Structure I
Amino acid sequence: MISTSDIERDFLLGFIKIHVLHHAGECPIYGTAIIEELSRHGYRVGPSLIYPILHQLEVQGYLSRADQLVSGKVRKYYTLTPSGARALDDIKGKIAELVAEVIDPDSLVHRDRPEL
């Protein structure tokens, strides 16, 4: 049986992936920077969660990677691919439809998200 926390975790992982795609479409991102950006949105995630997500999105063709030497270490920068941009556009439409259907506009408030 799937617990409520497992279901919530799956939902939040989807939200995190959408954030990653969105920010990778604005400028190249790397693991530590996206962890910091997500924390600004109330997500408490660490490297053991974000790096597999970045790799998965790269393997799926939604992100491309470019390695750069920074302070003597290789940093992996990720950018949105055309396939990722199409997926993100499709997801944005679905998000707008879902919000319009299930959220009372007067109830929209920012709340802290649980740690994953």
Structure II
Amino acid sequence: MNRYPYNGGHVMTVPYKQVHDFNGLTPEEITELMLLTRRVQNAIKAVMNPDGFNVGINLGRVAGAGIVEHLHVHLVPRWNGDTNFMPVLAGISVVPEAITETAAKLRAELAKTD
């Protein structure tokens, strides 16, 4: 779970190997990361029923990477009409459920597919 989510259910998938970009991963590790990302997307879909997703990777500080030294993939579930004035005016996000509760639901869903 992202500690500072853009939206409820914002998850990051991360390879075991700490690298700053894809060049540090083998083709097998890249495949594993993408398969994990798909698996987490499916769990979010099953638990939260979003209308869509933003999936993104920020490489380098200038690109917005908060953890420059460790490649990670953002999965942000989106719903029709989910944007509001809070991020624009106050610089904060409103998350409708505690991160720990969402995490528990996603872990349970992921455990079904192990």
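Among the shown structures I, II, from which was the value 41, 38, 22 of Cα extents along the principal axes in Å calculated? Of the options listed, only II reproduces it.
Out of I, II, which has the highest value for distance in nm of label points 7 Å out along Cα→Cβ at positions 10 and 82? Walk me through the numbers on the way to the answer.
On the way: I: 3.4; II: 1.1.
When distance in nm of label points 7 Å out along Cα→Cβ at positions 10 and 82 is computed for each of I, II, structure I gives the biggest number.
Work out the source of 3.1 here, i.e. which of I, II gives that when distance in nm of label points 7 Å out along Cα→Cβ at positions 26 and 58 is computed. Intermediate values should be presented prior to the final figure.
On the way: I: 2.2; II: 3.1.
Source structure: II.
If relative contact order in percent (Cα under 8 Å, 6 or more apart) comes out at 38 when worked out from the coordinates, which of I, II was used? Source structure for this number: II. Which of I, II yields 10.0, 27 for Rg and Dmax of the Cα atoms in Å, for residues 18-65 alone, as computed? For Rg and Dmax of the Cα atoms in Å, for residues 18-65 alone, the value 10.0, 27 is produced by structure I.
One of I, II was used to calculate helix-only ellipticity at 222 nm (-39500 (n - 2.57) for each DSSP H run of 4 or more, over all residues; to 500), giving -10500; which? All intermediate terms of the calculation are to be shown ahead of the outcome.
Details: I: -19500; II: -10500.
Comparing all candidates, it corresponds to II.
A short reminder: the numbers here are calculations on the coordinates, not readings from a lab. Please read all numbers here as calculations on a predicted model, not as lab measurements. Cβ atoms are built from the backbone, for glycine too; each structure is taken alone.
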